[in-house]
Every structure is written in structure tokens, then in C-alpha cells.
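What follows draws every value from the coordinates through simple rules; no lab data is involved. Remember, predicted model here, so these are calculated numbers, not experimental data.
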Structure P
């Protein structure tokens, strides 16, 4: 492999895994609240 190909490979791996890590960190800091409980209508 040429030097340019290795550099592009490292850049793309960093972008993919860095984005995954950033999304995991974001979800741990601000988790999704989940769905609202539905009223059962028995009242």
C-alpha cells in the first residue's frame, strides 16, 4: 500500500470510530428520556 492510502485509511478509521465514541459519550451524558407513559383511562 502506498503512503497516501495508509493515511486515508487511518483518517477514515479515526472518523468512524471517533464518531462512534462521541455518540456513546453524548448518550451517556444525556440519555434519551424514553416514551411517555400512556394514560390508562380508568380514572
Structure Q
């Protein structure tokens, strides 16, 4: 599946579950500040 993302595009405001089991959006976590996301594939 192609995401068609380019440098400078805004990342979609995805919802994830935090360490307390509460659903939170990336926007809530960032709270208007810059945010760095890293995705790792494979077993730890």
C-alpha cells in the first residue's frame, strides 16, 4: 500500500494506546511541540 508521503507533509493524527491503556492521538501527545516518531520492524 503506497502512502504517497513527501518531505514536509503532515503526518496523519493517528490514535494509539498509551502505557495506561488510554487511547491518545499523536496531536495530544505532541501538544503543539515538535515530535519525532521512530518505527522499528522485527523482534527485539
Consider the structures P, Q: one of them gives -2000 for helix-only ellipticity at 222 nm (-39500 (n - 2.57) for each DSSP H run of 4 or more, over all residues; to 500) as calculated from the coordinates. Say which. Q
Value 22, 22, 20, 16, 11, 6, 3, 0, calculated as P(r) over Cα pairs in 10 Å bins from 0, in percent from one of P, Q, is from structure P
